[in-house]
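Read-outs: derived from the displayed coordinates by stated rules, not from any lab. Just so we're clear, the structure is a prediction, and the values are computed from it rather than from any experiment. Cβ atoms are built from the backbone, for glycine too; each structure is taken alone.
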Structure P
Amino acid sequence: MEVIYVMWLRQLIKYFRSKPRIIGSLGQPVLFLVSFGFGFGSIYQKAGNGNYIQFLAPGIILMSVLFTAIFSGIELIWDRQFGFLKETLVAPVPRLNIVLGRILGGATVAGIQGIIVFILTLILGFRPPNMMMIPMAFILMFIVAILFTSLGTVIASSMEDMQGFQLIMNFLVMPIFFLSGALFPLEGLPTVLKVLTHINPLTYGVDAVRWAMIGQATFPVGLDILIISAVAASLVGIGSYMFSKIQA
């Protein structure tokens, strides 16, 4: 347990020491909120769907969690290149504890980032109808953060360097976000898009958080929670296994 705590704490210290990283990571969520929220707000309202900021905010919060969580996992590659990972792997501690500490640390950082973006959405006009449900939304955000930090760990454990980083961004992270229902309702989609959104785990995370924040959901909430929890648990297991195979 001590190793898990140390690795968790290391992730948090790295995050809070990097003030430019914190500020820089807020730029994209604010850009999406302002450009999409206010740019398409009138169109969304004319379509009879109400206030677009209310619909958009939970998706943008999960976008921030997604990006931060994935990159927290991929930091494993930097640790490998600069030698810190080798020092960690040769330590007389179970590798399972090391990877669990990294995943929990990365998920905590992503959760904090999501909370910061949530505060920004309040400044920009988002108004949750029931603030009592916000703690539930934060719990769901943390589960999603564990899911995608684990996915980042799976990816990083199979990569030697950062040459494939742009490939990951273009062909994995961005499609996961855009096909999650974060920016548009899932009703009435073409068959191909419907299939892609239904196999995307972030879709269920966005749906669950949107339910907790504004009381609106496309799927049964129990199904959302079951899917994101099951996928998160599976990826933690896969990530732990692949991390255990890394050569020191």
Structure Q
Amino acid sequence: MFLACAAFAAHAQDYEREKRWADQILASLMVGDAVWLQQKNGHRFLSLYTVARQPRGAIIVAHGRGWSPDYGLYGILRTKLADAGYTTLAIQLPVLPSTAILGLYVPLYPDARERIQLAVDFLKAKGYRRIAIVSHSLGATMANQYLIRTDDTSVKAWVFVSIIQGLQEMYRIKIPVMDVYGEKDWNVTRWGADERRKEIAQVPDSEQVQIPGAEHFYEDREDDLVRVILPFLDRSLQRAEPDAVK
């Protein structure tokens, strides 16, 4: 009985940690609006909605393991992509305590898929039809899990940045994908690059890009990352149905 309870506790989401992230973000939010999305279990999670001037699409930004929608790289991505003409919705994905190893996040993938779907639904309700996901690290793995299991075809392109697990069931993904990683990225990301390139070759109009000098969190290389992502988004989303944003 004790072992079963301990295992459950190890996999339980850290809602208190989510709240601390949210409190910290809301106390200093300067760009975008706070949006609370509600899951079937009643839990409300924070998302940051930044509307671009004359938007040419919308991007869901998915953060890495244990972080928040405005932390470091994610705050930069959500604002720079909005400045470049894409409305962004950066979402809080499920988190565990800071000591949790990667494997303990696997049971949270269904929860992550629900959150991504709620983000898609929110953008669709706003009139967006040109929707993409830009995801980093474990957030990229969670986006992979969403895309291979959803019946919703609203997402038209996927950028995964420095993914930390191998791609799964790419034959199920029918949209263009971009694999971005840094020259000095974590070993787990760099070593899997050749295999990922073979996987995305199955998906038309997809590509892989290595950013020179970049590490896993793209410190001082954020502009390089955005410059790589934007042309791919422009090419991939222009084929989609035009937005009907009011």
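Taking FRET efficiency 1/(1 + (r/R0)^6) of positions 97 and 137 (r between Cβ atoms, R0 = 30 Å, to 0.05) for each of P, Q, which is largest?
Working: P: 0.50; Q: 0.95.
Once FRET efficiency 1/(1 + (r/R0)^6) of positions 97 and 137 (r between Cβ atoms, R0 = 30 Å, to 0.05) is tallied for P, Q, the winner is Q.
If relative contact order in percent (Cα under 8 Å, 6 or more apart) computes to 17, which of P, Q did it come from?
Values: P: 27; Q: 17.
Value 17 for relative contact order in percent (Cα under 8 Å, 6 or more apart) corresponds to Q out of P, Q.
Could you figure out which one of P, Q the value -11500 for helix-only ellipticity at 222 nm (-39500 (n - 2.57) for each DSSP H run of 4 or more, over all residues; to 500) was computed from? Mind showing how you got there, number by number?
Working: P: -23000; Q: -11500.
Of the structures listed, the value fits Q.
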